[in-house]
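Participant: Right after this note come the structures.
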Structure 1
Amino acid sequence: MSDGSSTDALVAILRSEIAGLAPGDRLPSSRDLIARHGVGPVTVSRAIAQLAAEGAVVTRPGSGTFVSVRRSRPDDRAPDTSWQTVALAGRAHVPDADPTGTASGGLDPSALPAGTISLAGGYLHENLQPTRALGAALARAARRPDAWRRAPVVGLAPLRAVLARQIGPDIGPEDVLVTGGGQGALSMLFRAIADAGSPVLVESPTYPGALAAARAAGLRPVPVPADADGLRPDLLAEAFAMTGARLLYCQPTFHNPTGAVLTPERRRQVVDVARAAGAFVIEDDFARHLGHGRPVPAPLVADDRDGTVVHVTSLTKPASPSLRIGAVVARGPVLGRLRGMREVDDFFVARPLQEAAVELLSTPAWDRHLRTLATALRERCGVLADALTERLPDWTPVRLPDGGLHLWLRLPEGSSDVAVADAARAHGVLVDAGRRYFPAEPSAAHLRVGFAAAAESAELAEGVRRLAVAVAPAVGR
C-alpha cells in the first residue's frame, strides 16, 4: 500500500473517531496510532498534519493532539453576525449608503437601470467635465521625476500656493492644508474641533453629507432656520446662547440644496456672532466654481484674520468626482491639530493626484473650462425651470439660483417627498427626496432636482415629463 493511500485511510479512521469525541479531548499518541493501525510514523505524521490543516485538531508540542472546537462548514448555515449588534452598541451610527450613490452626491451609472434619467446627485455629467484637460494634466504629472515620492503632510507647496491665490489675496500657502476632497475635510474638521456629544449648529435645510459626518463624529446637529437671504443671524445668536455650541457649519455661497447666497450684511453678522460666542465657523465653499456667470462674493474667510472661519474648498465638483483634491484654510492652533490628525488618518494625499491638480489649475484650459461650464449650467438651469413650469406649475422652484447644480422645489400641501421620489424612480427618473436635507423635522415636503447629472438638455425635459407622469394620479393630472 502506498504512503498516500495509507495516509488517506488513517485520516478517514481518525475523522470517524473525532466525531465521537468532545472538543478538547486528547487523541491517542503517535506511538499508539502506529501500533493500533499498523502504519509507519511518517503516515501518522502526515495524517495529523492534514487534520490540523482542516481545523479538526490542534497539536501542542510536548502535550499531544487534541480535538479542536467544532465550527460549522461555510455551507452548513447562514452567517450569523448578530454579535455585532452588541459590539457596536453605543457607537455613533451612520446610515447605510444608498447603492445608487445619491446619498454621497453622485451616481454610479452601473447601479441604475438602462435608460434612467438622473435629476439627482451632486456631480457633473462626464460631458461637462474637463476630461481632456484632466488626462493631459495627469500625463504631465506622471512624467515628473519625483511624481512617486512621498508628499508632505500639508500638501505640495505649489498646489497650496495656487489654492491660496484662488481663495483670497490675504490667504497664504501656510494657511492651506490639502485634503482628499471636501467630504474628507468635513469629517476631519468635525472630529478635530468638537468633542463627541457636543452640539453643532447647521442651516436648515443643509447638506446631508455634512450631517452624516457630524453624526459619525458623535456630534448633535442643531438646526438654525434660513430664509431667501440665507442663514438668519438673529436666530443664530439665539442658538449659540441656548446650546452653548462652539461650532457652526454653513454654506454661504450657492447653498445646497436651496441655492441661496448669504447677503453681504449677513456674512459679516454671522462671523461676528460666532466670534462673540467663541465659536468656529466651518465655511463649506464647495460651489465657488459653479457660478452661472455672475460675480461670486468673496468667501467668509477672506475677511477673517482671527481664525474664526475654517474654510473648505474642493475640485471634485467643478472638475471630476475622481479628482479627490480639496483644501482646508485655517489659522492658529486648529491648523496644527488638523496636521496632526492628517498624520493619524492617512499621512498625505497621493502625490500624482496633487501634481495633476497643479498642472490643471496652472493652465489656460482651466479658466476656459470654468467659463464654458458657467454657460452650460445657466442654460441647463433655465431648461429645467421652464420644463417644470410647463408640466408641474405648482412645483415652481423657490428661486432660480445664480450658481450650483440644483433647484429646490416645495411640493404642494399634503405631498410626500419620499412617495414622489419612489414614483419617479419607478418611471425611470431620479430625484432627491427633501427630508434628508433637514437635521430635524422638515418644514414642508421638498424635492432637490438637479440639472448637471443628465447627459444633455433634452434629457432634462424628458425627465420632467416622466416626473409629471409619475405623480399624475396624486395631483389629478
Structure 2
Amino acid sequence: MTAEANECDEKSVGRLQSNVVRVGLLLVVSAICVRGTVCWYSLGQFSADPDAYRAIAETVGVTGTFGLTAVSGETVATAFRPPLYPLALSLLLVDQRLPNAAIASLHTVLGVLTVLFTYLAGLSMLPKKSGLWGPGLAATLVLMDPLLLKQSSVVMTETFATTLVCIVLWWWATYRGRTHEIVFAIVLGGLLSIAFLIRPTFIAWAFLLISTSVVLEIFGLAQITKMTWKKRVIIAAIPSLIVVGVLVAVVAVWTVRNLRSVGHPVWATTHGGYTLLLGNNPSFYDYLRSGSADGKWDSESFQIAYSHRYDGDPTTQEFWQKSWKGPREIQDPAVVEVVTEHSDDLLAYEAAKAVIGRQPSMFVWATGVRICRLWSPFPQALDGRKSWLVTMVGFYSCGLYVAMFIGCFKLGRAFWTSKWLPVLTLFVTLSAVHAVYWSNIRMRAPAVPAIALLAACAIPRLRVGVRTSSDLEQEALCG
C-alpha cells in the first residue's frame, strides 16, 4: 500500500470519527433541550409520590435509614421498594427536603444518558451500511418517545431503568469479544447488579441472558474449533460464572441488609405479593369475564376489600364475596403488633395463589390480557387523558412496531446472533414476568431503546443531512 493510500485511509477514518462525535454532540444537546423542557414543564408533578420513593429518599437523607417515617416520627426500616433510586434521590436533599427541581435535574441527566448510549449501542449493533443514520435515528426515536417523556415527569424508576438497559446494550455490543473476558464479565455483572437494584425484574433478565449466551458460546466454539465438549463448556462458563458471582454478591448484600433491618431475608422487595394480587383477584377476573361500560377496570372494590384483609381470610372465596362498607382506616392495634412488612407480603402472595387455584382458566386468560396491555400501542383512556392524545400516541407506537418488525426481517439471521441477545432476552423477560404480575404500558419503558434500534434498521436514510461512513469512504478515495 502506498503512502498516498495510507494518507487517504487516515483522512477517511478521521472524518468518520469527527462525524460520529458531531452527531453524538447534536443528540446530547437536543436531549438536554427536549428532556429538560419536559421535566421542568412538569415540575409540579414531582410532588406526587405514588410509589413512596420520595418518602424513602427523605427518610434516608435525614436519618440514614432506608425506611419510612411514621406519623409518630418513628423511623421504620423497609424493603418495600428497591434501594438504588431512592438512595440516588436522597443525595439531592436540600434542608432535609427533596426539591422538585432536583428530581427534574436527575431525570434530565438520565434522559440524556439514555439517548447517548442508545446512539453508542447503535454504532456497534446496527448494520454498517446504515452508517450514522441508523444509530442517530434510533437515538432520536428514544429522545422523542412519548412513553419515556411521560415517565420522565413522575417519581418512578422507569427513567433510571431505561438508562441502565441502554448502557448494558452498549457494553455488550461494543466490548464483547473485544476486551479481556474477565474485565468484560466484571463490568457486565456490575451493570446488571445495578439494574437489579433499580428493578428486581432485571435479575430474571440477567440470568436468562447469561444462560443463553453460554449455550450460544458452546455451539459457536463447536463450529470453529475441534475442542472437546468439556473444554468448550469450561471456556464458555468461566466469564458467565464471574457475572453470576457479582450478581449473587450484590443480591446477598441486599438480602443480609433486609435480614438485619426488616427481620427477614428478603432478596427482592416486600411489594411483589401486592403486585401479584393486583393482577389476580376476583374483582379483576370478573371485569375480564364481563367487561365494563367504559372498558376500564374500577379497582375500588378490590382496594376496599384489600384494606380489610385482616378482618377475614383473603385466601377464601367468601372474603372477596363479602360486601365491605368502606375502606378500613385504622387497623386493630393487636393486629398491627404482629403484622410485619414481610408477613403482609406473604399474605398477599397466598391470597393471589388461592384465587389462581380456584380460577385457573381465568388466570390463563388474564395472562394474555396482561401481555397485551404491556405491549399495547394505545395507552388506556384513563380519566384526565385526552382522547386525541391517546390516539396520537397509539398511532405513533403502531408505526414504531411496524418498523421494528420490518427491521427484524431486514436483519434476517443476524437478529438471532449473540449481538442482539440482550434485546431478545429483555423482550422475553418483560413478557414472562408481567404475564403473571400486574402489567400496564409503562412497564415496557425499558424496552423502548431496543425497539428503536430495531426500527432504525427499517427506515431508509435521508440523502441529505447525516453523512454515512460509506459517503466518507468514497469522498476520501484518491484519484
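Laboratory data are not the source of any read-out in this text; all were calculated from the coordinates shown. Please read these numbers as outputs of a predicted model, since none were measured by experiment. Cβ atoms are built from the backbone, for glycine too; each structure is taken alone.
Participant: Which of 1, 2 yields -22000 for helix-only ellipticity at 222 nm (-39500 (n - 2.57) for each DSSP H run of 4 or more, over all residues; to 500), as computed?
Facilitator: It must be structure 2, since only it matches.
Participant: If you work out volume of the Cα convex hull per residue in Å³, for residues 166-245 alone for 1, 2, which one comes out largest?
Facilitator: Numbers: 1: 135; 2: 86.
Structure 1 gives the largest value of volume of the Cα convex hull per residue in Å³, for residues 166-245 alone among 1, 2.
Participant: May I pose another question? Can you spot which of 1, 2 the value 1.00 was calculated from, given it is FRET efficiency 1/(1 + (r/R0)^6) of positions 238 and 278 (r between Cβ atoms, R0 = 41 Å, to 0.05)?
Facilitator: 1
Participant: If you don't mind, another one. Given a value of 4, 16, 26, 27, 17, 7, 3, 1, 0, 0 for P(r) over Cα pairs in 10 Å bins from 0, in percent, point me to the structure among 1, 2 it was derived from.
Facilitator: This value belongs to structure 2.
Participant: On mean count of other Cβ atoms within 10 Å over residues 190-197, which of the structures labelled 1, 2 is highest?
Facilitator: By mean count of other Cβ atoms within 10 Å over residues 190-197, the leading structure of 1, 2 is 2.
Participant: Moving to a separate point now. Identify the structure, out of 1, 2, from whose coordinates FRET efficiency 1/(1 + (r/R0)^6) of positions 158 and 358 (r between Cβ atoms, R0 = 30 Å, to 0.05) was calculated to give 0.35.
Facilitator: Details: 1: 1.00; 2: 0.35.
Source structure for this number: 2.
Participant: Let me ask you something else. One of 1, 2 was used to compute relative contact order in percent (Cα under 8 Å, 6 or more apart), and the answer was 21. Which one was it?
Facilitator: Comparing all candidates, it corresponds to 2.
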